[in-house]
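Structures for review follow.
Computed from the coordinates by the stated procedures, all read-outs in this text should not be read as laboratory data. Keep in mind the model is a prediction, meaning the values are calculated, not measured. Cβ atoms are built from the backbone, for glycine too; each structure is taken alone.
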Structure 1
Amino acid sequence: MADLMDPRYSDEEGEFAVKTARKVIEEYLSSRKVYRPEKYPKKFEEKAGVFTTLRHHPSRELRGCIGIPEPIMPLIDALIRSAISAATEDPRFIPVDLEEMNQITIEVSLLTPPEKIVVKDPKEYPSKIKVGRDGLIVKRGFYSGLLLPQVAVEYGWSEEEFLAHTCWKAGLNMDCWLLEGTEIYKFQAEIFEEEEPRGRIKRLEI
């Protein structure tokens with residue numbers, strides 16, 4: 001992962017996150033009960049942001065992605081809420097059903113706290129971010145949009161294009177990052193994903 005400091009989460013902790021997300025989703029879809037593991041890594045007691053992403057296998061077509069970007073609750077609770085929401089509450093898709101989980105891979109992004117980018121001139125924003133390292137949040141008035149670091153890599157965007165598409169995600173004009181009063185935040189993510197449904201879990205290097 002480009003220019004990211006030493007990983008905060010181990011491969012074992014990432015594997016735990018992905019397996020827990022799948023268990024939470026499948027338990028909820030089958031019984032409408034919220035599964036919460038009795039034991040979990042110590043770091044999951046700390047407040048942190050997280051996103052759960054569901055993809056069709058093997059096409060990798062998006063099937064749901066919802067998260068909690070701010071560190072407002074213990075990671076274990078944020079993970080549970082994110083997982084259920086990604087499967088059942090993404091407004092872009094109908095809810096996932098249990099049988100469909102046989103064709104879906106789980107990806108979990110463990111986030112650093114968002115950091116506001118301070119510039120004298122909005123034209124400086126591209127130089128303050130790096131595709132392959134940063135995710136972005138754009139805020140303007142009541143509007144807000146977020147894109148994870150891996151999205152810019154998947155689409156081959158430049159830093160300027162990444163800013164523009166994050167504005168679009170917020171429901172704003174794509175050049176709104178150049179306007180006074182628009183706030184830009186960046187964050188990093190450690191990403192873990194299944195290679196196939198219920199398969200081996202790997203750290204995603206972007």
Structure 2
Amino acid sequence: MSIFRRLKEKVTPPKARISLRLDKDSTALGEDIEGALTITSEEEFDAVEIRCEIECTEEAQKTKRKYDEKLGREIEEEVQETATLYSAKPTISGPLKITKGYSAAFPLAVNIPAGGRPTYKAIDRKVTWSIKGVIAVDGRPDVTTATTEIQVVQPSISPVVKEKEVIREIVMIPCKYCGTLMPQTATVCPNCGARRTA
């Protein structure tokens with residue numbers, strides 16, 4: 001193998017395509033995103049793994065105070081802050097020899113954690129979920145799909161139907177013979193066995 005070819009391979013990904021198909025555009029917290037990764041190749045190479053990369057990021061516009069040396073005082077400045085709230089790289093397939101003309105579809109089911117944040121968009125804050133497919137290759141750039149944004153919603157809460165409670169008041173009366181309290185509807189004292197007279 002020539003030096004130029006080896007250098008070219010270090011900076012170019014393999015001649016392969018990977019596409020991501022999702023069964024639906026939205027999912028609820030705690031549920032799985034399901035779909036498939038389809039791979040086709042025009043070149044032979046060794047893949048380290050086939051995986052998905054899922055990420056939840058939050059962008060927020062905040063007002064911060066900083067000292068301005070020219071003005072000699074503190075000023076307020078609007079800044080955009082980005083934080084990664086969740087990130088995972090679940091493996092769909094382990095090491096794989098991909099040959100020229102290779103074509104396969106890999107089913108995927110990636111869980112969205114129940115404790116995550118739902119998709120949210122406002123003027124000053126945004127929570128975004130995204131997913132992409134990756135063919136990881138050692139010593140070369142990975143082959144990836146375009147990043148797809150997914151809608152993550154709060155799980156629907158099914159209404160809880162309570163059974164109708166019936167509260168009955170039981171009047172207790174003393175037994176004429178032993179004095180033990182017994183229900184007014186009883187005909188015999190549960191303690192002494194005497195018949196109720198009234």
Structure 3
Amino acid sequence: MTNIGLIGGTFDPVHLGHLAIAEEARRQLGLAEVIFIPAGQPYFKALADISPAQHRVNMLKLALAGKPYFKVSLMEVKRPGPSYTIDTVSLIKSRLKTGDEIFFILGWDSLVTLYRWQEPGRLISLCRIAAAPRPDYPNPDVRQLEKDLPGISQRTVVLHNPLTDISASEIRERVRQGLPVDDMVPAPVAVYIKKQGLYREISTS
């Protein structure tokens with residue numbers, strides 16, 4: 001039996017917080033690998049609000065270089081139209097062997113709104129949830145979430161580390177202001193952002 005982790009997001013840009021969460025989940029849950037899945041067109045964001053997929057993918061590849069247990073999947077980038085987690089998880093699940101387990105990694109804040117996602121009941125039947133802490137956010141009581149999403153308490157692992165206070169929006173704002181971000185993103189990503197001139201314009205995301 002193999003356990004794999006999935007972590008999705010716009011990764012605009014990928015930062016050290018993403019890597020720390022993936023590494024901790026890998027360690028705690030015994031994951032053979034963690035797959036980073038950059039979003040194509042998230043249903044909750046206008047396409048104009050995020051950087052072109054190629055830049056986000058390039059930064060991910062730079063950040064994950066030398067870590068064979070971290071991989072990048074382009075399935076959502078290549079999928080036309082709005083992208084839903086249930087479609088991605090369902091496709092990956094269909095490719096696994098019987099007994100293999102998927103852990104979908106998200107933040108505590110996303111866990112409490114999971115019942116609003118597309119087909120949440122089916123989602124938690126296909127994968128387990130690994131909920132990572134967010135600064136200044138209360139420890140979720142998964143038993144209380146049962147009323148909105150029955151079965152969630154049995155399908156969720158609440159992680160308590162790492163507690164990282166890095167946000168992509170803060171990184172973009174610092175770049176726009178000409179401030180350094182070297183302590184927030186992997187070094188090759190910082191170089192890429194500067195070389196490509198990313199985030200110099202005001203972003204609404």
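Highest-scoring entry among 1, 2, 3, by distance in nm of label points 7 Å out along Cα→Cβ at positions 75 and 123, is 1. If you line up 1, 2, 3 by FRET efficiency 1/(1 + (r/R0)^6) of positions 91 and 131 (r between Cβ atoms, R0 = 25 Å, to 0.05), the top spot, with the largest value, goes to 2.
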